[in-house]
Structure 1
Amino acid sequence: MLKVAHISNIGIYTEGWHKARCGRATSSLIFNLMTDKFGSKDCVAYVYAKAGELVTGKAADDDVIDNENTEWGREYEDQAIKKFSELKQIRLLAVQKLIMDPKTRFSSTPAAIWVHGQSLAVQDEYNVSTLEVKCPRKYQHFIPLWECETPADLKKFSKKYFWQVVDQMDNCNADVGYFACYHPFFPPELNMRIIEFRKIDLWDEFKLLKERKRLFLSFLFEIAMKFRPTSFQEA
């Protein structure tokens, strides 16, 4: 269940979005923690970047890339979300909004959140599924991604995308998540691939993610406290 209070009104790519993500591990780059073992070069570099953000309050901007491919993706992502919604015959409550528990050091910005219903026990919680969308501009990037049919296929092709979906599900406490790739120039009946992620089938991956997040927090605060010994407390 996802708490309503954790669905922010902060729009993606805004100044507030960058500020809110400061010092927090994000789903888009969580794959840096998911190498064969914790402590790889890329893993350590990522923790250093986030510790630096925590200490300085200034974004490192390591996961913000502005180029023609990024702009293409932003331009067509709304089309992709609309098509997903039509194919699944659903209503999406939150589109491109920052999802964040202020008590943690983690955040996600799924392409959209699919709300299935309200918790019967807790009024401010919703049963949700997450959606992540990619719109590769180049055909040689879209076609192999489109050929992925299962989470295992996606993990083999792109660990970055795989762990992004898993982490979005984890941050939203969702039992089901979706990955979709889309290209507007391909035939309408074949221009989108949807992959369903089910937590029940990915227990080992979620267990590993939880452990890596624990190690991330420990390392993050160990570094940050070297600069401000009395300022930080683990979340």
Structure 2
Amino acid sequence: MLNLSLSLDSLGTFAAIIMGFGYVVYAYFLFQHRTRANATAWGLMCISASTFLVVEYIYGVPWNALKLGAVDAVIAFLIMGFAYSIGRMQHWSPHDKKLILWYLLLLAIYLIGDAVDRNSLVQNQFIPFLQIGIIIIYNITTIIEFIPIIRETWLKNEDELPYAWIIWTSSYLLYLYVRILEDVDVVNLVYPIVSILLHGSIAILTIGYVRKYLQEKSILLRKTEI
């Protein structure tokens, strides 16, 4: 049991390190003016990451599973501040107004449901359904966070690069593995799975732009040599 605990702790630490490295990579390309952060998406991510970390801590989630969330919550704010300071923030669009309202509404429902659950304000037979509902609602808010950046990347993928998103996808893959080893209920695996799909989708959407960029750079170099 001790060896398993140490193994889980090490894996949780490694997942957090990978997550942090992804932020370093993202910040580097912001500084190089190769990417721009979506204000709506990153703003909602900061709120979500902080909320998720606090709620999971209250629920008694082991530290090995909280490390990734702690890194995510703290550095997300730093990325936003850095992007604003160097003028690399893609400001929110009118399309995001309803999206933000839906996000705040669902987040409020999530927090109320969580409070009801933790204070045992419903009968025992309804608690499993309430807990599942809470997890589902939270994951819907996670999807909403990514709608602005996925939409902008789909329409014009010149503001994102795949490198950091590939790293973050890898981090969530390891996080999923940690949760599986902890033998949690299947519903608790929804969040890492959703995170893998969302981060991975942006990586896939931006790979084509990198290929195009490298091809254009290669052509330019050949012309220069001639």
To test your reading of the models, identify which of 1, 2 gives -13000 for helix-only ellipticity at 222 nm (-39500 (n - 2.57) for each DSSP H run of 4 or more, over all residues; to 500) when calculated.
1
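Comparing mean count of other Cβ atoms within 10 Å over residues 126-133 across 1, 2, which is largest? Could the numbers behind the result be given before it?
Values: 1: 24.4; 2: 14.0.
Max of mean count of other Cβ atoms within 10 Å over residues 126-133: 1.
Assign the value 20.4, calculated as mean count of other Cβ atoms within 10 Å over residues 142-149, to the correct structure from 1, 2. Could the numbers behind the result be given before it?
On the way: 1: 16.1; 2: 20.4.
Corresponding structure: 2.
Could you tell me which structure in 1, 2 was used to calculate distance in nm of label points 7 Å out along Cα→Cβ at positions 86 and 166 as 2.1? Display every interim value, and only then the final one.
Details: 1: 3.4; 2: 2.1.
Answer by label: 2.
Compute distance in nm of label points 7 Å out along Cα→Cβ at positions 94 and 118 for each of 1, 2 and report the one that scores greatest.
Working: 1: 1.7; 2: 4.0.
Going through 1, 2 one by one, distance in nm of label points 7 Å out along Cα→Cβ at positions 94 and 118 peaks for structure 2.
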Output the label of whichever structure in 1, 2 has the greatest value of distance in nm of label points 7 Å out along Cα→Cβ at positions 54 and 134.
1
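Looking at structures 1, 2, which one was Cα extents along the principal axes in Å, for residues 30-149 alone calculated from, given that it came out as 54, 34, 15?
Numbers: 1: 46, 43, 29; 2: 54, 34, 15.
Source structure: 2.
Using Kirkwood radius over Cα pairs in Å, for residues 38-101 alone for the comparison, can you identify which of 1, 2 gives the largest number? Kindly include the intermediate steps, with their values, before the conclusion.
Numbers: 1: 15.1; 2: 12.8.
Greatest value across 1, 2: structure 1.
By the measure relative contact order in percent (Cα under 8 Å, 6 or more apart), tell me the structure among 1, 2 with the highest figure.
Structure 2 gives the largest value of relative contact order in percent (Cα under 8 Å, 6 or more apart) among 1, 2.
No value in this document is a laboratory result; all are computed from the given coordinates. A quick note: this is a predicted structure, and the numbers were derived from the prediction, not measured. Cβ atoms are built from the backbone, for glycine too; each structure is taken alone.
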